[in-house]
Structure 1
Amino acid sequence: MKNKLAIIILTFNSEKIVKDTIMAAKKISKNIIIVDSFSSDKTIQIVKKLKCKIFKRKFINYSDQRNYIIKKCNAVYDWQLHLDSDEILSNELIKNIKIIIENNLKNNAYILKRHIYFLNKKLKFGRNANWHLRLFPSNTTICEKKQYDQHFISRLEVKKIKGALDDKNISNLTNWINNHNKWSSLSAAEKEIKSKKLIKPNLFGNDIEKTKFFKNIILSLPIGFKGFILFFIKYFLLLGFLDGKAGFIYCFLNSFWFHTLIDAKKIESNNDMNNYSKYIKKI
């Protein structure tokens, strides 16, 4: 007989927040599984004390890490809930997830509303709270095989769960920028993939599909326009300015700076390829 629910948490140098994440998760299930990318801080000592099952694995990308542990859990657990190390379940969300598991409502996969915290402030505007598929019956769902901006994709119909998943994002601003610099490189290098194992943009679909539909329109704009348009939409049209200084800085960095950086790296890569082609022709 399978165990009911596994809660999977990805970690890397997460000592400052992982205990809070695990303690909230333990209110639903004692089956906490840590997939750690060889942390160099006290993360492993903390999760060992909390009696979590631990897998250590080199990090390639989120998709690779998620699909690795999904496959392992499919044979052992009825349900899977996937979290990052800084994502804390609210009491309302815990209560509603318990209802789903106890009643074994396996005809659906479930999306959770994640709230972003930035500079120690919960962002309430700019549509910075978004929906993510995180809870699903085993053997129904995988993670998109992409380098960056991966989402779970399920063969089941998707339903919402009431309650918040609080993304505490306790990294300092330097680490936040370093991470986004790394992700911009992955995004710039990402080739177009045509696969059934990707989220399909759909104006009339669920919240994740709708978001991808509008995002694809913006990302199809000429180089240099994406960041400006995204910033204008999030900060002005979606009222991001009501989040004060933190709202302005987040909208500027996450929209204008990040997407302009991706465009700049694409230009740099194209220039390198053109220069290489010219060099080859001279040989």
Structure 2
Amino acid sequence: MDLKNILPQNGPPINEVSKYIEKYKNDLIVIKYGGNVFIDRNIFDNFIADINILNKLGISIVVVHGGGPRIKRELDKSNIQSKFIRGLRVTDKKIIDIVEAVLIDFNNDIVNALKKYGTEAISIHTKKNNVIEVVPESEELGYVGIPSKIDNDILEKILYQKQVPIISPLGMRKGNQSYNINGDTAAGAIAKSLKSRRLLLMTNVEGVLDKDKKLIEEISSSEILKMIQDNTITEGMIPKINTCLDAVNNGVTAVGIIDGRKKHSLLFEIFSDKGSGTLIRK
């Protein structure tokens, strides 16, 4: 394999990449790419290029995408004000229809962009290849679900064929009703179900920061819990951290929170000794 021709010049060092390709060759990595990061077209294009490189290198990956800003834009067009409870959007019948349409449209954008690079990507959402069954989160949230079952068979068949599943954070309940799912929660459930080696949450922050706002490169779940208790980690980061803790306590070896705005942060996280964000272990 000619790594020089596959890797970007400003990516991780080739000698480190070779070592990590060997390390991950029989393992799976689940990547959640937050909608907040996808606003910038250059960042989107860079992410697509990196996923294509991972696919060329033979790394098995599953991508779960977000879509918050796009959803907000569409709701604004319809003059619908969103209400949030515990960071989750209250979703009535009108809103779930918009959310579903926006996420499926975004899913198609990602799949089509990857296909232009020659990566065989497969759409997975509530209208095609649905793999997530849900139960309602709570009555007050409406059509917001928690994953109750993942269809591993569909995903494993796609991965076996060296294709990349691109999953919208949507699920179905009996009666074929679609539900919106928090993107991190969906990615965590899939990582646990497939016994993924890594779960990477790509977001618009550097990673987990200490009290002096310095990046923590690696941390254990017990240390993270202390940081929540002493309010070093607050509000918006807490649901993300809870997903990480749930994953590492249920078979995922480690979870990374990385800055998706940085060029090739995904490649540096997987293929370099230093990584590119915060790695959380059990």
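Bear in mind that the values in this text are calculations on the coordinates, not laboratory data. Everything numeric in this text was worked out from a predicted model, so none of it was measured. Cβ atoms are built from the backbone, for glycine too; each structure is taken alone.
Here are the numbers:
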quantity: Computed 0.20 for FRET efficiency 1/(1 + (r/R0)^6) of positions 32 and 248 (r between Cβ atoms, R0 = 30 Å, to 0.05) - originating structure among 1, 2; calculated: 1
quantity: For P(r) over Cα pairs in 10 Å bins from 0, in percent computed as 6, 25, 35, 23, 8, 2, 0, the structure of 1, 2 it came from; calculated: 1
quantity: Top of 1, 2 by mean count of other Cβ atoms within 10 Å over residues 136-143, largest first; calculated: 1
quantity: Top of 1, 2 by relative contact order in percent (Cα under 8 Å, 6 or more apart), largest first; calculated: 2
